[in-house]
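What follows is calculated from the coordinates using simple rules that are stated; it is not laboratory data. Please read these numbers as outputs of a predicted model, since none were measured by experiment. Cβ atoms are built from the backbone, for glycine too; each structure is taken alone.
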Structure P
Amino acid sequence: MRIGELASRAGVSVRSVRYYEEQGLLTSTRSSSGQRHYTDDDVERVAFVQRLYTAGLSSRTIVELLPCVDAPSRENSDSALERMAQERDRLSAHIADLVRTRDALDALAATARAYREQLGSPVAG
């Protein structure tokens, strides 16, 4: 199938398919005129790549996980699981940073509200 059909069947843009290929996440064969051609299996591969992106993984990390799919083995599986654990730890640290930032903003907002209330009080005279 050609790139437009793959994109349509996988529910992504043609631009995304080209990007996946540029990043080494997807491969195609080329016709004599240079048109990309894909297989039915590539529809599932694009869906899989989309799930990995949705999980917050970068294209570089996804490339590191693909040997588990392309050449299943205990070693590749162990490597993929370790990499996913590292990514989870990274996301957890980022979430903790965001919570601290939100809490700091909440404290600033509370201070601003208290100050605003003082401005709105009538002056005793």
Structure Q
Amino acid sequence: MNNRRQGNDFEKLAADYLVREGMTIIKLNFYCKMGEVDIIAKDGDYLVFVEVKYRKSASKGSGFEAVNYNKMRKISRVADYYMYSHHFNGDTNVRFDVVAIEEGHLKHLKNAFEYIPVC
């Protein structure tokens, strides 16, 4: 199985989990010139940008550790573009979550990181 297809399968698994937890999925795999985000969802009053990371084993670090500063910054830029292009205002509550699928276990970390401003 190729990596993109495997990634899509794990993102779908994460999306199904988030729905069971009461979230509404808005978009899977949102792409723009800034990059991409795996899942965009609504959780109550929050617009949530979710990064999904899969690790077959912990030998190369956890999925949470894989979301480094550069990845956080890129997701923040994608969030900016999404909100601008979909006419969300500056008062929108935004959250950045990470779902890590490691050794057969799914873990969801809400508010995994703070928004990283452009400057």
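Of the structures labelled P, Q, one was used to calculate P(r) over Cα pairs in 5 Å bins from 0, in percent, giving 2, 11, 22, 26, 21, 12, 4, 2, 0. Name it.
Matching structure: Q.
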**Label whose coordinates, when distance in nm of label points 7 Å out along Cα→Cβ at positions 23 and 103 is calculated, return 3.3 (choices P, Q)** = P
**Message:** On distance in nm of label points 7 Å out along Cα→Cβ at positions 63 and 87, which of the structures labelled P, Q is highest?
**Reply:** Q
**Item:** Value 24, calculated as relative contact order in percent (Cα under 8 Å, 6 or more apart), assigned to which of P, Q
**Value:** Q
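A value of -10000 was computed for helix-only ellipticity at 222 nm (-39500 (n - 2.57) for each DSSP H run of 4 or more, over all residues; to 500); which of P, Q is the source structure? Don't skip to the answer; put the middle values down first.
Values: P: -24500; Q: -10000.
Considering all the candidates, the number was obtained from Q.
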**Request:** Using FRET efficiency 1/(1 + (r/R0)^6) of positions 39 and 111 (r between Cβ atoms, R0 = 25 Å, to 0.05), single out the structure from P, Q with the greatest value.
**Result:** Q
**Fill in**
When P, Q are compared on volume of the Cα convex hull per residue in Å³, for residues 47-94 alone, the highest value belongs to Q
